[in-house]
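Trainee: Input: structures, listed below.
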Structure I
Amino acid sequence: MSIHPVQVVAVTGGKGGVGKTNVSINLSLALADLGRRVALLDADLGLANIDVLLGLTPKNNLADVIRGDCPLSDIILNGPGGVGVIPASSGTQSMVSLSSQEHAGLIHAFSDIGNQLDVLIIDTAAGISDTVVSFVRAAQEVLLVVCDEPSSITDAYALIKLLNRDYNMFRFRVLANMTRSVQEGQKLFNKLTQVTDRFLDVTLQYVGHIPFDESVRKAVQKQRAVYQLFPRSKASLAFKALAQKVDVWPIPSSPRGHLEFFVESLVQPAHGQN
């Protein structure tokens, strides 16, 4: 079993339309550019779209893994920049309402590929469903994406509140997306912390902003990642800076006592010291 440490980052936000999937894709490519072995999990199990955004055609997806038809390693697509893309299904109702056992089985299935990875990026669905919560809790880092819409701040707060109140999660990293200026990103973060500081016992860390950039829309239309298609664009340079920060986030050295990805790599070194 793998004892190789893997950094697991859940990209989430509560609200749909804040750009989580674009952040997940381009952050993955930027990390791969740093020499990291990266897998990108499409965790929007019922409305998957990473394969579409990247012009990929999966033969199988996570539904086949859950049914036991094939191992996880068989469905990984070779994405841009060498990123391994793990596709989910689209329009499959049963995938939206997985049992807790099925979630656990899916998370454990990743242990088989732990030795081939340095980073796993999880693109969660919108909202605060059990599926979203399961994947966020199983990650080591939560990257909360917000944008300049009142409902984005409200929904981000609702997600933080749920994770803090019901699951004792207290540390979140915040990324402002599609900002018009540096100041706008900081202002969005300040709005969120004003509410969390008042009502919750949590720590938020601002990790920066991705500027609004027409290149992102052009890349989406061409089913390509902006980081690949327009590497010198404002957005791509911001994703590069974000990846450099993510790359030095510390990886926990012990399990936290609940279901999480690659937990074997946290347990085994301790056993080896006996």
Structure II
Amino acid sequence: MKFTPESFRAWPTKRITLLGMSGVGKTYISSLLRRHDWFHYSGDYRIGTRYLDEPILDLIKQQAMRVPFLRELLRNDWIDIRNNIKIQDLGPVMSFVGKLGNPDFDGLALAEFSRRQALYREAEIAAMKDVPEFIRKAREIYGYHHFVNDVGGSLCELDDDGVIDLLAEHTLILYIQVTTRDEEDTLIRRAQSDPKPLYYRPAFLAEHLPVYMAEKGVEFVAQIEPDDFTRWIFPRLFHSRVPRYQAIAGPHGYTVTSEEVARVRGEADFLALIEAAIARQK
């Protein structure tokens, strides 16, 4: 959706998609807006509770079956296992995605890692296609006037123009951009200090995995230390995503900086920031 500052201000039911790397402030803004009559739609929460719920539970049960005591309980239906995913804690989703490398350090073989990556991509596409229906539900069932779509950092990696077109049709896309070297370094250091599972485009992984293995003198994926690989690849992933975000925001949305987002303290600040972004692009 495209606006003038005036038409955005007059828009009675505002619907925003927040785009950008994890850590730039998307969930911060979403949580803040929840206190001001905004419905918070978390893409990863929808993925975990709807589209990957069964694969996640299958993985948990597979691990539990290795423990004789739990094996007997499960086989006799004496216990039940369920996900306890929260918007602020998406641990089960990340655990399912996993990391590539040595199984002794909880790493995954390339074939299994690629299978889970493909499932995650399909789930993220499905979750984004649910956005129009949740806009309706937010208004008609729950009585919310406004809607914020808190998408995963990998939205730009899906290579599915239909998803972007759909979001642009139903929401204003707001890209939160990291603009300073200090912010970039901080985000990268934070990600490297606590490596999290990540989604990689197949072509990106195919390009960078051999480079890592050659640099580290590793012959087999099973010899890769999972956290080391994640730390090594994150800066490269970060820089590869920037032009992809820009390619979405340019024709379809608006851009603000993470510095500007960090100064937002309430709904009025956020709406003023969007109006400023619209005016800048105009």
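What follows is calculated from the coordinates using simple rules that are stated; it is not laboratory data. These figures come from a predicted structure and were not determined experimentally. Cβ atoms are built from the backbone, for glycine too; each structure is taken alone.
Trainee: If relative contact order in percent (Cα under 8 Å, 6 or more apart) comes out at 33 when worked out from the coordinates, which of I, II was used?
Mentor: II
Trainee: Please state which of the structures I, II yields 0.95 when Cα Rg over 2.2 N^0.38 Å is computed from it.
Mentor: Computing Cα Rg over 2.2 N^0.38 Å on every structure in I, II gives 0.95 only for I.
Trainee: Moving on to the next point. Taking mean count of other Cβ atoms within 10 Å over residues 31-38 as the quantity of interest, name the structure among I, II where it is greatest.
Mentor: That would be structure I.
Trainee: With FRET efficiency 1/(1 + (r/R0)^6) of positions 119 and 143 (r between Cβ atoms, R0 = 35 Å, to 0.05) derived from the coordinates and found to be 1.00, which of I, II does the value describe?
Mentor: Comparing all candidates, it corresponds to I.
Trainee: Right, something else. Mean count of other Cβ atoms within 10 Å over residues 39-46 was computed and gave 22.0; which structure, I, II, did it come from?
Mentor: Matching structure: II.
Trainee: Could you figure out which one of I, II the value -17500 for helix-only ellipticity at 222 nm (-39500 (n - 2.57) for each DSSP H run of 4 or more, over all residues; to 500) was computed from?
Mentor: II
Trainee: On mean count of other Cβ atoms within 10 Å over residues 71-78, which of the structures labelled I, II is highest?
Mentor: I
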